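Participant: Next come the structures, one after another.
Just so it is clear, none of the values below were taken in a lab; they were calculated from the coordinates. The shown structure was predicted, so the numbers you read here are calculated from the model rather than taken from an experiment. Cβ atoms are built from the backbone, for glycine too; each structure is taken alone.
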Structure I
Amino acid sequence: MNQIKWEKKVSFFKNPFILKGLGISIGIPFGLLILVIIVLSGGNIMDSDAKHAFFMIGLLFVFTYFIIIIVYRGKYAPGFIINNDGIINYTQATQGKKNRIINTLSVIIGLFSRNFAVSGAGLLAQSKQVEKIKWKDIRKVKYYPKQYTILVHGGFTQKIALFCTEDNYALIENTIKEKMNQLI
């Protein structure tokens with residue numbers, strides 16, 4: 001099998017697969033945090049310090065939105081390689097450099113402020129710049145031809161969204177189906 005390689009830019013705020021991922025990764029922890037604040041304030045948000053916490057959470061969301069718009073121009077820039085070993089999802093070079101700077105700053109700021117969760121998040125984010133799923137580790141594949149997207153699930157934490165182009169979607173879908181049939 002020849003290697004298939006392509007790169008694409010995908011909108012953070014218009015792609016349903018990215019929005020769902022953001023909803024899960026941001027919505028669950030912040031939803032729990034908001035719930036805890038409401039419970040601890042006895043439901044009396046406006047007459048307690050809870051309003052300040054909600055203001056800070058809102059400010060964090062606005063700040064994050066502007067960082068995504070300014071630094072990343074609202075786009076996620078993945079690249080993909082399909083070969084005999086499996087499927088590789090990597091961050092394109094330009095965005096990878098930006099990620100490395102932000103992740104390094106997160107680690108440094110976290111260490112200096114003794115907030116090791118921030119440092120850990122920076123390290124974890126940097127370690128996820130390249131994801132690989134071997135063919136034998138693939139557990140489930142979902143095809144979305146209208147969105148030119150294929151979701152590949154590996155182990156517990158392994159999941160790659162292949163954002164295909166209109167031109168290469170059929171080739172990628174057929175290649176994955178052939179490889180999966182060879183494993184059966």
Structure II
Amino acid sequence: MNQPADIAAFRAALRREKIAERQALPAADHRQASARILDHLAALLLPRPAGTIAFCWPVRAEVDCRPLVQQLIDAGWRAAMPVVVTPAAPMQFRSWQPEAPMITDRHGIPIPDTAVSKTPDIVLLPLVAYDAAGYRLGYGGGYFDRTLADCVTRPLTVGVGFAACAVATIHPEPHDIPPDWIVTELGAKYLDTH
């Protein structure tokens with residue numbers, strides 16, 4: 001996952017800028033945009049057959065997808081969360097329910113202290129930024145790309161974030177895997193990139 005220093009510096013600066021913008025969003029605006037995002041996700045996902053959905057615990061002012069996941073659980077779905085077990089390796093997915101016992105990972109992020117789940121059918125990917133071609137910028141570890149590349153059957157992937165995280169390009173690298181959908185408060189957009 002080596003990249004030229006100038007691209008790495010660009011992506012690191014973009015990451016800092018977009019996280020700061022998201023964290024500076026006034027609470028009322030964050031709540032309203034998040035509610036619209038969850039509505040768009042529900043419209044996209046609830047009509048589908050029940051399966052397993054993976055999502056991340058919200059950090060750094062990300063969209064909190066737990067209310068949507070609860071709706072899906074109520075409709076017969078199962079839920080899981082990605083967990084980094086080994087650095088620079090694919091993540092595993094662990095089962096999650098609202099009452100699941102939680103521990104924190106080495107970054108201080110809550111993760112389930114539960115059994116390993118099967119590969120999910122759908123993965124919600126947090127967006128730090130995304131570009132016109134649909135590529136997403138995460139936190140820089142490459143864990144989702146590595147995990148998706150390792151899946152025998154690739155799950156449907158949905159990038160979830162605020163419209164303000166859109167940029168012209170993230171300067172994608174060969175290992176970057178764009179999501180199938182991008183969902184923001186402005187709506188859901190299918191990316192025909194596969």
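Participant: Match the computed value -16000 of helix-only ellipticity at 222 nm (-39500 (n - 2.57) for each DSSP H run of 4 or more, over all residues; to 500) to one of the structures I, II, and report its label.
Facilitator: That value comes from structure I.
Participant: Let me ask another. A value of -0.34, -0.45, -0.95, -1.00 was computed for log10 I(q)/I(0) by the Debye sum over Cα atoms at q = 0.13, 0.15, 0.24, 0.25 Å⁻¹, for residues 64-111 alone; which of I, II is the source structure? Before the final figure, lay out the partial values.
Facilitator: On the way: I: -0.41, -0.52, -0.91, -0.94; II: -0.34, -0.45, -0.95, -1.00.
Working through the options, I get structure II.
Participant: A follow-up question, please. Given a value of 1.3 for distance in nm of label points 7 Å out along Cα→Cβ at positions 40 and 160, calculated from one of I, II, which structure does it belong to? Walk me through the intermediate numbers first.
Facilitator: Details: I: 4.1; II: 1.3.
Going through each structure in turn, the value belongs to II.
Participant: A value of 1.5 was computed for distance in nm of label points 7 Å out along Cα→Cβ at positions 24 and 176; which of I, II is the source structure?
Facilitator: Values: I: 1.5; II: 2.3.
Only structure I yields this read-out.
Participant: Using the calculated result 31 for percent of Cα pairs over 22 Å apart, for residues 32-135 alone, pick out the matching structure from I, II.
Facilitator: On the way: I: 53; II: 31.
For percent of Cα pairs over 22 Å apart, for residues 32-135 alone, the value 31 is produced by structure II.
Participant: Thinking only about mean count of other Cβ atoms within 10 Å over residues 48-55, which of I, II has the largest value?
Facilitator: Going through I, II one by one, mean count of other Cβ atoms within 10 Å over residues 48-55 peaks for structure II.
Participant: One of I, II was used to calculate distance in nm of label points 7 Å out along Cα→Cβ at positions 16 and 152, giving 2.2; which? Write out the running numbers ahead of the final one.
Facilitator: Values: I: 2.2; II: 4.4.
Only one of I, II returns 2.2 for distance in nm of label points 7 Å out along Cα→Cβ at positions 16 and 152, namely I.
Participant: Assign the value 8, 28, 31, 20, 10, 3, 0, calculated as P(r) over Cα pairs in 10 Å bins from 0, in percent, to the correct structure from I, II.
Facilitator: On the way: I: 8, 28, 31, 20, 10, 3, 0; II: 9, 37, 40, 13, 1.
So the calculation was done on I.
Participant: If you rank structures I, II by relative contact order in percent (Cα under 8 Å, 6 or more apart), which sits at the top with the largest value?
Facilitator: Comparing I, II by relative contact order in percent (Cα under 8 Å, 6 or more apart), the maximum is at II.
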